[in-house]
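These notes open a run of structures that come right after.
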Structure 1
Amino acid sequence: MVQSFEIAVFEGDGIGPEITAPTIRILEALAKQQQDYGLAFSKAPAGAAHYAQTGESLPVASMETARNADAILLAAMGLPSVRYQDGTEISPQLDLRIELDLFAGVRPVRVVQGQPTPLKLSGGQSIDFVLIRESTEGLFFSMGKGAVSKDEARETLLITRKTSEKLFRFAFDYAQQRKALGTGKGRVTCVDKANVFRAFAFFREIFDGVAKEYSHLIADHAYVDATALWMVEKPWLFDVLVTENMFGDILSDLGAGIMGGLGLAPSADIGLNHAVFQPCHGSAPDIAGKGVANPFAMILSAAMMLDWLGTKHNIETMVSDGAKLRDAVYQVVADGSVLTRDLGGTSGTEAAAEAVLEQITARA
């Protein structure tokens, strides 16, 4: 029996539509090969360009499409030239996180043999860890609501026990899954600044409490500044890192740099009932419409979506297709003959996506 899943698609701004189209084409090709799942896609307008045209950045109808979907695939949103009246960026993806309580931001960092990276790796050395970022609180809590006067500005950092406990259980469960699959060490590291801020001492205390429920896994701590150093010096030591919103925002870009750029950086924002999958990069309006955008991060995010849906609904072929899609991207990158210009190549968006599809077909 075929189980069909409704996917809400936010193409967004800039290069968003260009990287969305081939990604959906690849997902449809994968689903067509299977007998137990199907995918249906519903487009949901939102973003800066939509705001400029209509005065709405996230229409009610689009929010409902997202809320009713089994998963949400989001390309890129925001344009430097379009802002709210208070000067802040138009970022409906942040509104989705809050509205759907997507508290766990999952940012994989993976470097395989042959993949371009600014780090010098010795023979046989690879990097495979996951940064889990709390996505609804932290320093982002007061987004757009900070107090600003002539002489000072203040923002509020919020950490709650309720959200932190959900976050830490998610992180330990994720580490447990990685260990079972043989991709992780069964280790969770709480990244904070507990030596300076009471809020982070509170964060660490909650982490230690939840860690007692997972005594079969390793739990430890690291200060955020030391973590940034170690991500460059010895990133192969990490397994699952869990941290506050702003720290995660910064460290995830460092992780993207380790992987060779944002073009290879997928992500997911996951809650108890909903999940958004999107590349870490922005809308890149300077190259929009030129057919040169890198689709790999979008495709890798789609692979994460398949894995999440398959795990949630116990459909092994979806999990398998997620792994197949991820491996196909990394094979194309390692091969090096079909790379977009941000990765040192000359290929366009369609050629790069087609190379991934050819890899999948060859493995079928």
Structure 2
Amino acid sequence: MINMQTGGDWNTLISILFWVVFMLYFFTDLPQKTQFMRYERGVAARLGVVEGLVKESISKVKTYLVKLGVSNVDALVNNTLEGYFAIEPVSIEPTDIIKRLDHIITVNEDKFKSDLQKAMPNMGRHMLNNIAVSLSVTSALYTVYKILRHYYLIGRKYENWILLMQLYLMLPQLVRELIPYVKAVETFAKGVPVGDSVGPVVAYRLAGLSPRIDIEEDTVYSVTEIEGRKIYVIKAKGPGATVGRPGKAVAKMAEMLGYKVARIITIDAALKLEGEPTGLVAEGSGAAIGDIGPEKIEIERVAVRCNAPLDAVIVKMSNEEAIKPMTKDVAEGVEKAYQMVLEIIRNRTKPGDNVIIVGIGNTVGVY
């Protein structure tokens, strides 16, 4: 009788617990509260990691500026982090939207570089470009952190566990992608060629020791000859960290040649897909340039006006490899791209033709 009674008590207790859990789960918001607390703690911890990356990036930039003897470093860095932004032009009226966008981007860049020049009047142009890119990378990291923090605080304020869950799932990937940018600050400051420099390196190989002639702001061209073809090689002006203005340079070069251009070839780095090998070289049609519009459309318009085929040669790599010092795999891809450009010139143009070749990308460390 005692054993049977004990068994009955356990059955009753389990039944009560079941109904209590059932009521709590289906008739209260306790599950959501639990999920909210879990995701809130997880996002807060990972957001702390992002904040640490931002602080490390800022510290590296400040240390570098102090070594260069720059005064008012704190004010300069703080102004860069908070003081420069560009508002997109009105798109509901598409007339001249590219010109308006180009004007806004140019004004913003000029203001930024002008303020840097005032803060560092004795700094050379190439070193100034290196500092500008390092500050821009730090500013981008800081902006990403502010946006993530905004959504975290919104989710916590309104107890939106679904928003926090999305952040919780996204942050590990974002942290992994942001870490290389912290290292890139030092890389650009030192003037070391990066993965994104593949276009300028190919251009350097083609131009050789031919004189670099200014054609646009932070952009140069060289004239050489390959098997009877006149080759006009355009790239950003090195060895400072800049991408120049290749689109405007191509437009000006075509005008100088009376729009008698047989072919335009662009070379740039491209984002690889997961599973693709680093340094894979591919050829296609179009303007290989990661521009938001103004520079790219200039190249496309020139190609149409000249009735010239527009070739694109790309070297594939990951985001991380694009901003870190150039690896062996990427360097091997550069050589393949160089040979591919030579083949295009030999097989798709004829002696006497004018060919424009544009090395797109950051020319840091590349003359």
Structure 3
Amino acid sequence: MIDHTSKLPNVGTTIFAIMGQLAAQHEAVNLSQGFPNFGADPKLLELVNSALNKGHNQYAPMQGIYSLREKITGKIESLYNKAYHPESEITITAGATQAIFTAISAFVRPKDEVIVFKPAYDCYEPAIELYGGTVVPIQLGKETFKIDWEVVRSKINATTKMIIINTPHNPSGTLLTQQDMLQLQTVLQGTNIILLSDEVYEHIVFNGASHESVAKYPDLASRSLICASFGKTFHVTGWKLGYVVGPKVLMAEFQKVHQYNVFSVNHPIQVAICKYLEDETSYRNLGKFYEEKRDYFLNGIGTSRFTFKPSLGTYFQVLGYDNITDENDVAFAKRLIKQYKIASIPLSVFNLNNEDNKQLRFCFAKTNDTLDKASEIMNRL
């Protein structure tokens, strides 16, 4: 036996894997994991086939193909009125999770503190711990999932290296507002803190709201790396293609790690995405598409005993189940799979100290037929 001490002693199998395996085992309607069960645009698939057949099958440049970086520059400038230089301020990544991991590994040193808002997507904290950093968790509001900025101010000190934000927010489906971003900008003024902004659901915003990207705020943008996802945007999560943008001084450090982490990412898909981005409706209409999915799902469970505030973004809906059972959320989520054949994700696993607020997360990025099956089950509870 090899004697070793784990660098991540508290990390086990993710809740996504656990619920996914249970759902498969019990043949449950799976609204747990965050990916669509419908196909991508055939035009995009044709573009990938074309890129393959034209021989784009060797290594892409480490930063990503230049033409795609130019398209990203134009996209961000059009949406958020911020220009990033394609040569020195954009890197194509193997999905947003790799971008997040690489950003943390490039900047976090032992004993550095990183503020994380909980409930939080589960890739942030292991990366911080792996590089010897200290997670400083701040719990969001129980019902509103709002940030208390006075608490944030109280947590900042000389060892605070980074703050991680996520908007639209997974798992809650809430948004950071313009007021939030202005508060954050004030909090960070005069500090040397790096902001890591997870914006993978940037195009999935509802009710006429705007996505408040860090790119809109010059002081924030000057200290930030923004992570985005083509997989989320174009219904192709399995392609694992994303990107990160940020000022040259930060991107240079990011690329030092990136070049040894993955070096470069899928070449033919980069070529295809670059061509596909010529049609802006491919992402500008995404919010409307998923808003209709959200409304279809919520109308479908209208006679259920679940409680909710409609999601404001992402393709997730948080449902309260206080009217159904007093079970803790992990136990109830597992029972829903085994007894009722429907899978969800319990929120306590993302909360500070696994706080159980009797809430489950459901993914509505599914066909209407799947949502109908889910609704029928949920209305019987």
Among 1, 2, 3, structure where volume of the Cα convex hull per residue in Å³, for residues 156-219 alone as derived comes to 91: 3
Read-out helix-only ellipticity at 222 nm (-39500 (n - 2.57) for each DSSP H run of 4 or more, over all residues; to 500), computed value -13500, structure in 1, 2, 3: 1
Structure responsible for 56, 56, 52, with Cα extents along the principal axes in Å calculated and labels 1, 2, 3 on offer: 3
Which entry (1, 2, 3) yields the derived value 183 for volume of the Cα convex hull per residue in Å³, for residues 68-139 alone: 1
Structures 1, 2, 3, by distance in nm of label points 7 Å out along Cα→Cβ at positions 36 and 116: label with the highest value: 2
Highest-scoring label, criterion being distance in nm of label points 7 Å out along Cα→Cβ at positions 12 and 284, among 1, 2, 3: 2
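Read-outs throughout are calculated quantities, based only on the coordinates presented, and are distinct from any laboratory measurement. From a predicted model like this one, the values you see are computed outputs, not experimental measurements. Cβ atoms are built from the backbone, for glycine too; each structure is taken alone.
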